[in-house]
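Once you scroll down, you'll see the structures, which are given as structure tokens.
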Structure P
């Protein structure tokens, strides 16, 4: 296939519905002539923590490259991964943007990674997010990952790869306006400061109205970084990420009646809001300061140290419902406040070697990592007036008269600490790739202070050893079948009513699949089964608050991802997910399907970029994503209907009109083109409307 240049401002192709298989974005190739180099020498593959191609990893890893992110105008991590198989991003609706939430292979995941290290999350409301303007590409590592990364849900993990400094001087400014009074400005500048030092700085300022009535969203982000070639054998990377979210929409939910279910007063609008403008604050500030040192010890061995310090805070004022009256319109409420402050450290030390042993090449990895998070949390709660959902007054809360209930008062500190020692060998033996890894973790956690009006002094001390093994065979025609087994664990706090401490929840996966790659196609087909055991569930012989560890959840499914270049002008990317999740052991829920797990998902996008004729310089994209039915609550008492969402975009390189406009481009994109109204639910008291139709018009100048 002939080489072609893709204009960097290309915009969105999104998906034609149908039986297309989901995309695994191709690795950068000669087709992407004017894009920047994707990574630096300090980059490591998410699936193996080495620099081998993901196609040589005997486990499912999907890469969403920079071209795909730009085409779809992804501003958040949830938007970035929504066209990836095995992931459901429709959990808490379009109005909730302060957290990146998704299910991977049937298991919810709040723990995301940034440049190979965990974004430390305090299990409350302070989750660091990375803005789309700072993301180079995203890697989704599916299935248990504890053998490399420690505690993690068994469905997998998402790793954000940041934009890295480059020697070539390139700069861009982009301005955008859009629906909901959106105003957006972004910049990106990179180049060489000297022969040995490269820099990069990206930034964004964004404001818009939130989807819910009276809500606003606002963000300021800047991320500078430097790479210094200290010697022929040593590369040092210094990086900083700062983000301030003075406002970030709403977090309140709506009852099922009026959203999912019929209501005697009629359906609610998708901008309905059950909260109060006088008590709706979410002010988050996150600073991440990191460094990486990559040192070549000799021709076989090298050392990488990756470290990051975090300082973050979030103040939240919010409301929640306590019940819908018989008139199905009057919602009783309470107001609450959370004031959270987190400080943390993550550090990962890796010794890697490439050793020859006869016909075998060993890619050895020895690692020691450490994570520490200290989070101070204050929680207050008080009664407020009810709201009429069909004739709402969003200014009922009087801040001067609001009083907190002493029984809900909480002021405590969470300390988490994880130390992990791991080893891995990835062996290339002719066409065979063999992978084995083992890791031992020690996890400590304490909670001290006052929780819900009572003294709190709890401690977890747990150890766990996890492993993985896989085999892959690379045929000369591009086909690579593989098989793997992997384990995971998650710490579990508390004890049963007899005082016996809980053990870590365990997960294990068997996965078999086929990868394919040639000049025009990258594809993966995978089948898996994951069993998660020692899940907490209610004790049938105890009180309503007593818990035992007898639950078990099984998730099994089939996933397919494909990227295919039809010719020099057309390419298609698609995703297919078929999954069956079931509670296999539980005192109350055995046989039920967990929430937020659709049995079927389909997505695809078709991209057309003419290289000749009057349309040369334009880029057209059209796509769709289908999310199948989901259960509305853990009891499976109702079903959330399926939905198909259509997205589209067009962009144009203005240099095709006039050479004096070289570097200038425009684009127009629309998500949820048909303005479908859809919902997601945690239970019948807590539902959220999905994102309404949104459009954006942007202008970009590169120089």
Structure Q
């Protein structure tokens, strides 16, 4: 429908301001309803910005003179239909500026205004000269020419059939004997491989998913090793058979290569990855392929929840409990929750899988809002591991390990098995201490000690990233008795490599897996031979290590006494997930929990009753305290270089909120649990209400006045709906 010639573009810009900006259309362009959802380049002050057309409107006669937009960047809107409506919902739910939400949903290249990239695949074909010269070729070029004689071959198929074919292709190209050509992205489909035989519980789960018509949230609650991924694969295969797209979210980049390998071996379509380990161009191409409906299966991390799905059929969220699905800066969305919103809008099932469901998800399943599918047995011949608590009080420890634990490690290795030593603290040691005067190395920008790295040669803050060399002498007393205190994964790796010199010892943490595919490379290097993995929580998530027979958990005591009300849930999930790595094939597994607190209620409940018994007791406490999932929370955070402005701003915001709704429960303002981080003093105000509607109504009414507070212009502040960490 045409619009009046004097209409203007109402543009959402990536700015921390809750408003739209009005512009005349670019010269020669008449505003149309189809412009909504398209990118537009506009002047803003003395710079140019790329925003999204959010609406077409009439100019305000009392407004200042408007400027014209510079150019409309898309012939067809990038955001339309369900995705555009869902992003509007997200802006309302998080109370975030619409322009920042749109920018968050776009890959960086498209955010900068680059054109939507081509998404064709590439193939190689012999030229006429190549066919003629084929019999005279030798070596790798001849082998490649043999394959190409039958016709053009997709690069993905060449990857499968001929290692190092690219050097041969370059040689043929240089001689004019072969050429590269563009082909449709969906032309090559790998041959699907058969999967294992399903057990009765898996079959019931798959039948329930396949019988679901339209939107439904389904919790696949299965013990570790119960074959949840096999259920995903059958559900995705059914989705593809109906000509639909499937989106699979995984919590970590490190899990993506392993998941992709398995999916590509089982599904008859290309599987696309979408995560922050890709460069900007690769991310934009996958996003564009999904937008065009070419990408049929997309596997990605948190930000992949914004993938366009014009032919949506299924959304899967693996390890749905994982905290990495929550964005902790910028737009603080939760990918799991937004996926459920999108699933409802798209009318497709959303499958949430976990061995340790979040208490919010478990509460919804028990209340009947989600279908609850249980897998109580390990798949195949695998049996659950035995669990034993080691009381290390008054016991001699070497590198933090008890004699009983070392004996168990030696026995597991001698039996041909592998061992995982789990220590959720990376680095060489948690702190550097002067033995003469008690000085410790503290970060100058955070209220936290600096961690010792690089075998004792470097200090690094794990909160702000600051680095410095270890001093030659104590800065306070000049003494030379500087000693690393405590054990991190680097120090543990060093000690274990010396003690068990006959087997490989590999460390898996953030430091050792920075490179792309580094985790996959490390696990491939170990293979199935006897060896030791020293790892942090990265190894607790979804990895299938068939020869792992012993899991040794050390250093869990600090997690038993945290002030965060979610700490028990996180620790319970972590322990169950780590323990689940042991005994996943035909070898029986064992888990040893080393602790100074063997009678702690959380440990006793987990060992004697499992995760669901822990959840029962935690639900009782959460309900009594009026904490999630029984009441919604929001957290107003503020930070500045001095302590007074954040507290003054939050006190003023508290007054505004109190005027709006006297029933709101407001705790604070108080300094954050870590009062200083990266040089900024931090404070927070916790909001709670009897129900979600009341909380959002109060925030809707109060936020315009909070934005207008004089104190708001003197600092950085943010609002976090449904906070996961109260740090």
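When FRET efficiency 1/(1 + (r/R0)^6) of positions 432 and 448 (r between Cβ atoms, R0 = 41 Å, to 0.05) is computed for each of P, Q, which one produces 0.20?
Here the read-out was taken from P.
A value of 27.0 was derived for mean count of other Cβ atoms within 10 Å over residues 144-151; which structure in P, Q was it taken from?
Only one of P, Q returns 27.0 for mean count of other Cβ atoms within 10 Å over residues 144-151, namely P.
If helix-only ellipticity at 222 nm (-39500 (n - 2.57) for each DSSP H run of 4 or more, over all residues; to 500) computes to -9500, which of P, Q did it come from?
Value -9500 for helix-only ellipticity at 222 nm (-39500 (n - 2.57) for each DSSP H run of 4 or more, over all residues; to 500) corresponds to Q out of P, Q.
For semi-axes √(5λ) of the Cα gyration tensor in Å, the calculated result is 42, 39, 28, so let me know which of P, Q that is.
Structure of origin is Q.
Looking at structures P, Q, which one was relative contact order in percent (Cα under 8 Å, 6 or more apart) calculated from, given that it came out as 10?
Clearly, the read-out refers to Q.
Throughout, read-outs are computed from the coordinates displayed, never taken from laboratory work. These numbers were taken from a predicted model, which means no experiment stands behind them. Cβ atoms are built from the backbone, for glycine too; each structure is taken alone.
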